[in-house]
Structure 1
Amino acid sequence: MFKIWQFGDRNQFFNTHRNFFRAVVSSSAAGANAELIETLPNLEIVTSCSVGLDKIDLVKCKEKGIRVTNSPDVLTDDVADLAIGLILSVFRRLCESDRFVRNGKWKKGDYN
């Protein structure tokens with residue numbers, strides 16, 4: 001497995017190793033653009049370790065018969081939990097209450 005971010009000159013790296021790549025595992029930040037896809041002649045699959053495919057050139061992948069996958073719904077429950085937690089935090093003023101206690105203001109009187 002190659003970790004592209006560990007190599008200084010990416011062009012030289014790809015020129016040297018271009019035929020070894022059959023898969024690219026990416027993220028929502030990096031993706032796989034047309035230039036990268038064209039550089040790797042044996043590429044068979046591009047996968048994104050995220051929900052979105054925005055940074056992957058889907059047209060180029062389809063044109064070259066390269067499969068594309070992602071991980072939909074992997075964070076759906078976690079995002080919902082966080083949203084509910086944030087709603088409760090706002091309605092119950094948890095951050096304000098925490099600051100009130102940490103600043104020692106509870107010693108001086110009631111929290112309003």
Structure 2
Amino acid sequence: MPRIRHTTLTCSPGCTVEATLELFGGKWKALILYHLFEDGVLRFSEFRRRMPNVTQRMLTNQLRELEADGLISRTVFPEVPPRVEYELTDLGKTLKPVIHALKEWGDKYAHSLKQKKE
């Protein structure tokens with residue numbers, strides 16, 4: 001089933017928030033972006049090592065969506081076996097403060113949960 005995407009951002013005050021969340025929402029996209037911010041360029045197998053719980057199919061789909069949205073670029077090297085590398089586009093790099101803010105908030109939230117259990 002294809003994703004419903006915003007084609008214009010003139011619907012309501014929260015519309016741009018919804019449109020932004022569509023870009024890196026989902027279980028794995030923010031994590032993919034986070035790893036690219038940390039490492040610069042990654043191959044498919046490196047994503048699999050860093051995210052062992054994601055299936056190959058889901059990772060492929062999430063990478064394709066991020067590429068279609070212009071946040072990452074995919075470079076295929078004509079070698080045997082083929083080598084494919086992913087990196088952030090200039091547009092994708094602009095999400096760095098957003099992703100890092102999510103990580104900082106998540107760290108604080110995890111810490112507060114840990115303190116509640118003690």
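Key figures
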quantity: Answer label among 1, 2 for the case where relative contact order in percent (Cα under 8 Å, 6 or more apart), calculated from the coordinates, equals 18; calculated: 1
quantity: Which of 1, 2 leads on Kirkwood radius over Cα pairs in Å, largest value; calculated: 1
quantity: Read-out distance in nm of label points 7 Å out along Cα→Cβ at positions 27 and 51, computed value 1.8, structure in 1, 2; calculated: 1
quantity: Which of 1, 2 yields -17500 [helix-only ellipticity at 222 nm (-39500 (n - 2.57) for each DSSP H run of 4 or more, over all residues; to 500), calculated]; calculated: 2
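Every number here is computed from the coordinates shown, using simple stated rules; none is lab data. Since we're looking at a predicted model, the values are computed, not measured. Cβ atoms are built from the backbone, for glycine too; each structure is taken alone.
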